[in-house]
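Down below are the structures I want you to see.
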Structure 1
Amino acid sequence: MKRILILTTILFMIHGISSAQTDADNFYKSDKVNVEKVSFPNLYKMKVGANLFLPRDMKPGEKRSAVIVGHPMGAVKEQSADLYATKLAEQGFVTLSIDLSFWGDSGGEPRNAVLPDVYAEDFSAAVDFLGTREFVDRERIGAVGICGSGSFAISAAKIDPRLKAIATVSMYDMGTAKRNGLKNAVTPEQRKQALIEAAEQRYVEFLGGETRYTGGTVHELTEQSTPIEREFYEFYRTPRGEYTPRGATPRTTTHPTLTSEVKFMNFYPFDDIETISPRALLFIAGENAHSREFSEDACRRAAEPKELYIVPGAGHVDLYDRTDVIPFGKLTAFFQERL
């Protein structure tokens, strides 16, 4: 048995993935759930593209609680959000995975633009849609935000009391991440230089020059690649989670526009987070996740009821698609209790 395990590990290493990721199932499908592509307008008449998941055991006239699922920043609903939506629909919830504006099947130009207020609005628009479906109880609608969408869902919940319970998974505070970097690694001088670079690029694009993209996931690994770069690469640049949405190319997937990404500098999703109370907040983070600091910060600043749930041994991207690691049972229990 030990010899087989060693051989299997070697084979996975040759193909560029670790044996710990063999439970990754980003494109999971279920025979217990019906899926329908839908779209609806947000408050600014921009199209929001989404996938609606309905449990097959629903009866005519029945009203179910519903959960909106937002994808990681730079991704699309087919990357992680659909998986969560499917798994929660298997537990009896109506679920809706959404593409944030400027990404995937949603509207907005230019593509890959950053506008956090509109991202938050997309969650409220999803409530508009679900709350007007005859099979949804509009008093029992919640949300899951994965990675960057965790901060957008919180931003929405602060001003939309219709969101009755909010869970975040591997959350990034996109404002703090852009201003200060992980563990405050960005200096004030680096921040100022980023603003100067983006401002100068605006002149270029205003005059018809080529759009520049930034951030996102690297397309090649080198000996100098960081552990975080490798972690994202294994999801976004391999069959494990690779997906090129409408209007995108492999070279633009996950990469926001340089000129718009600075909008995150003015994004403070955790300010006034305590006003969400008495609606419940659940923050899920991996024990070894580089993003864990954001969930800890949000939980510290939030009012009760709140909970920080740490997944032993998990990293940031592990909670995107590793079905044996993601605490779906915890999410199910949270929404069953709070919705």
Structure 2
Amino acid sequence: MKKKTFTDRYLKIFRAVALGLILSTTGTGAVWAADMSHGADNFYKSDKVDVQKVTFKNQYKMNIAGNLYLPKNMDQKQKHAAIIVGHPMGAVKEQSADLYAAKMAERGFVTLSVDLAFWGGSDGQPRNAVAPDIYAETFSAAADYLGTSPFADKDRIGVIGICGSGSFAISAAKIDPRLKAVTTVSMYDMGAANRNGLNHSLTLAQRKQIIAEAAEQRYVEFQGGAAKYTSGTVHEINEDSSPIEREFYDFYRTPRGEFTPAGSSPLLTTHPTLSSNTKFMNFYPFNDIETISPRPLLFITGDQAHSKEFSEDAYKRAAEPKELYYVAGAGHVDLYDRVELIPFDKIESFFKANLK
């Protein structure tokens, strides 16, 4: 049997990218079924919007893949407020981001869901590499695309960042004033999560051991060896699985939200490369967050979410105008796709007020 490294054992805790699950018992044993409560509808399709696949370059000449949503009743002679939507860390635009983009397009906005560089349909090698600055650049590249289009007003561009994309959107907004208003949903500060663990559960010694193992893996890959992957969502659930593992599993490993991009493998979905994942430890998206002001920030989190510490921290550090909005009874992944819990009215009013 392959010996598990410390990184393998510890990062099991970090299965942070999507699920919530029900165990039913039958005569043949335990059966796991996707929890489709509260209107879970990740693959929602709207007859009120037109959708087209688009591709555009980022500043590094990498192709970024997106889905552009236009309201069917849109006045083609006018320029409109636009919203960029980023997917959860380790996911792709078809997981949560497309849902938000479709719902906000129904409410009159031009919307663009994007695949972060190195994920989904966007360029980047090796696949699943961690590059926080280039992730943030994806949002600025989307602003380049929208701001030069005939249908979007370059002075009225906002952002929705879901899970890890919340921290990447914040990072982008600090140095890109074209992003006029930012909403984060179930935000993960991917830097703090990897440096400290949830609720600061990771010791400095443990962090250094993870860094050392990642550094050793670089030798393997430099000499042509196979990449190793880490973190992400578990592929099996049992009675000993943690609530967070179950929460993510129910989204990423069941029909509720499971999606494998063309050319990829389900075994790699949500898993970043081990040798690059430590780059998150140098990622401090909330440093200087106050400099985004006077552009407004809206932090949305479930009041039951294991990740709410990150939205609370960002809110504390940010300058006005800012708002921290709790969704009663919602966990972290609930806000990926449960349309009865996602506060679309709140998001609509925020952007209509701030993308005038």
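Check the numbers for FRET efficiency 1/(1 + (r/R0)^6) of positions 184 and 224 (r between Cβ atoms, R0 = 25 Å, to 0.05) across 1, 2 and tell me which is largest. Don't jump to the answer; show the numbers that get you there.
On the way: 1: 0.65; 2: 0.05.
By FRET efficiency 1/(1 + (r/R0)^6) of positions 184 and 224 (r between Cβ atoms, R0 = 25 Å, to 0.05), the leading structure of 1, 2 is 1.
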Exercise. Using the calculated result 3.3 for distance in nm of label points 7 Å out along Cα→Cβ at positions 96 and 304, pick out the matching structure from 1, 2.
Key: 1
Quiz item: When FRET efficiency 1/(1 + (r/R0)^6) of positions 72 and 328 (r between Cβ atoms, R0 = 25 Å, to 0.05) is calculated, the result is 0.90; to which of the structures 1, 2 does this value belong?
Solution: 1
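Thinking of 1, 2, which structure, once relative contact order in percent (Cα under 8 Å, 6 or more apart) is computed, gives back 22?
Details: 1: 18; 2: 22.
It traces back to 2.
Every number here is computed from the coordinates shown, using simple stated rules; none is lab data. Here the structure is a predicted model, which is why all the values come from computation and not from measurement. Cβ atoms are built from the backbone, for glycine too; each structure is taken alone.
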